[in-house]
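Okay, got some structures for you below.
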Structure 1
């Protein structure tokens with residue numbers, strides 16, 4: 001199982017289509033005027049991106065700029081971008097998750113708005129909700145390439161038909177749970193804030209209000225915490241310690257019937273397990289409202305201050321369009337943000353792709369404002385307190401609200417002193 005940070009960085013590919021061998025070397029020398037594209041991909045995703053670049057280069061018209069892709073470690077890319085782009089160096093285009101957008105905009109001289117080139121008719125090219133993740137302070141800064149979210153993955157031998165509601169889920173999971181024998185109806189990383197967000201958002205909670213003020217102790221967030229404690233302590237359908245290795249081992253041994261997780265998990269499923277993927281069940285405790293997991297949307301950004309930005313935008317539009325998205329899906333295992341990519345027969349016929357696309361319709365893009373970086377660690381700590389019943393959800397979330405609000409105020413004060 002992949003952590004929230006690896007999930008957000010987009011390193012894991014969905015193993016849906018046959019793999020390709022890498023067809024280019026990132027160190028290959030380019031020519032002056034090449035359009036340089038930084039990415040954090042490896043394996044299948046890297047090969048797929050190189051195939052998109054080759055397709056683009058093979059169709060170049062006179063005066064066009066060849067694309068050269070350069071692999072950069074994903075965890076190092078933000079710092080490399082911040083150090084190079086404001087100084088006129090670095091790439092023309094780069095691929096990264098949307099959650100850093102607000103920080104880059106506020107820092108300045110890193111990302112270029114794309115609204116000048118973007119037409120209203122272009123909105124129909126993307127799945128609903130994807131462009132919102134690329135928007136900061138009402139300005140569009142990138143084109144969405146792919147997305148990831150959690151969904152319900154189940155063992156068909158134990159769960160012939162996935163539950164449509166949490167009421168059905170609990171009833172089914174109780175019949176499949178025998179804690180003395182290490183069997184559980186449901187397993188997921190419930191003490192990780194990223195995974196818990198599906199409940200929080202489903203109850204109408206969240207992290208920030210429309211004005212950017214934290215709402216971490218909102219009633220919906222409290223209800224989500226209460227439901228988690230009920231599943232664990234009253235219904236008894238969850239393992240006591242939801243580590244990544246335990247969840248994987250339980251599922252592969254047929255001792256966890258259902259898991260809430262994302263496409264990265266499919267590469268870890270044992271060959272003998274006949275699994276299915278379905279939309280997360282609706283919340284019976286909230287009138288059937290859908291669970292709303294966070295979406296991590298990976299995007300194609302234009303680096304600020306580069307010459308001939310229209311060239312960079314044209315390649316970004318091709319990569320995120322129907323043809324580029326279909327290549328990244330078929331060959332790289334991605335879930336494309338381009339609506340037109342789903343017209344490709346191989347993409348359209350895959351039931352796993354269809355399930356994650358349906359789940360994305362209920363997803364919520366992770367906040368892309370800079371203050372979100374101050375939330376993750378305290379929120380993980382608060383959810384662990386709730387999961388272990390060390391505090392009531394109300395008490396834990398009041399403490400979380402106080403801690404995050406204090407951190408934001410301290411950061412503002414520090415920025416004011418520097419200015």
Structure 2
């Protein structure tokens with residue numbers, strides 16, 4: 001690693017744009033945690049579930065309702081009676097009828113209701129864990145976008161160096177051609193090398209802009225905001241450390257935590273269906289007053305109050321097997337969920353091994369790329385001096401330049417592959433944001 005560090009330090013890094021707002025990875029993550037759209041939506045979902053749980057608690061309190069009614073008799077009912085041997089018709093009732101009252105109902109014993117409230121509480125826990133999962137996913141996306149900017153800037157540096165070398169070689173070839181020490185073919189090749197270097201330089205420059213836009217979109221900031229990253233891939237070259245799979249566990253994985261909460265909800269759902277067969281007891285209260293008058297002289301109305309209080313006991317006896325089948329259905333869903341959780345855990349184990357294998361491969365590739373870079377730098381230096389004194393051809397120099405470019409990009413790609421796989425691994429393991437702070 002000492003030789004690797006020396007080689008990397010020898011390669012100049014692309015300096016951040018001083019006219020832009022320069023941010024570190026920790027700062028990018030901090031901004032994204034407060035501005036990212038998915039994180040804000042997840043927080044709103046927690047808030048909504050919290051209100052839903054408070055609403056479920058309302059079922060334990062009395063439900064009070066006030067009622068009022070007015071009716072106008074269009075034609076009174078007639079009652080016929082025999083009086084003194086004669087039939088007499090008597091109109092019954094008044095023209096105006098007013099009624100007002102208050103009713104209240106409150107459950108006293110209701111096991112099914114209590115269990116449904118417990119499930120509502122677990123809904124909040126699930127929303128909190130889903131929000132945590134959204135944060136972990138967002139953190140991984142921001143990290144990978146940040147690393148993509150670093151890789152793009154490194155590619156821009158490499159292709160910029162290729163272009164500068166091509167221009168310098170073309171200038172030397174032109175001078176040698178003018179002095180009749182180089183052929184017209186060599187001059188054409190030198191100009192072709194410059195022309196070939198231009199598209200790569202433009203593409204690498206465009207890649208920097210595109211990756212920065214992607215980073216800003218994930219951070220949730222204005223796309224027109226001028227920002228740049230403060231670090232380079234060289235800053236992560238010393239962190240290429242590989243650990244065996246047995247050093248990791250899934251206890252903090254957000255997906256498994258969500259499945260555990262959902263499994264508890266299903267268990268409570270089974271109990272809730274079972275509790276549907278238990279008796280329930282409720283308290284009720286009713287109070288009302290009515291008045292019947294022919295005129296609208298309210299001050300002279302005679303109101304007649306009426307009030308009751310009582311208990312109602314409900315004992316489920318027979319429902320055609322609906323409760324029994326509901327319990328069976330909930331248990332089958334619970335078994336289905338257990339199978340799903342086992343399969344999810346297996347796939348997560350595979351994901352861990354894939355990330356670890358990628359990290360291990362990147363570590364080995366990095367070591368090989370560093371050795372290749374050392375050789376390529378030495379070979380290019382020799383080829384450049386040899387071409388200057390006329391001991392080698394321009395083709396040899398171009399071949400050395402190509403080998404050097406490939407070696408430089410291989411080093412950057414190895415570092416990028418390692419830290420990208422590490423970010424994915426940390427998301428799988430449910431790592432907290434604190435580990436990203438430097």
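Thinking of 1, 2, which structure, once helix-only ellipticity at 222 nm (-39500 (n - 2.57) for each DSSP H run of 4 or more, over all residues; to 500) is computed, gives back -22500?
2
Using mean count of other Cβ atoms within 10 Å over residues 96-103 for the comparison, can you identify which of 1, 2 gives the largest number?
Once mean count of other Cβ atoms within 10 Å over residues 96-103 is worked out for each structure, 1 has the highest.
Kindly point out which one of 1, 2 the value 2.6 was derived from, the read-out being distance in nm of label points 7 Å out along Cα→Cβ at positions 104 and 216.
It must be structure 1, since only it matches.
Which structure, out of 1, 2, was Rg/Rh (Cα atoms, Kirkwood Rh), for residues 144-223 alone derived from, given a value of 1.25?
It traces back to 2.
Out of 1, 2, which structure matches 1.34 when Rg/Rh (Cα atoms, Kirkwood Rh) is calculated?
2
Rule-based calculations on the coordinates, nothing more; no lab input. Just so you know, these numbers come straight off a predicted model, no measurement behind them. Cβ atoms are built from the backbone, for glycine too; each structure is taken alone.
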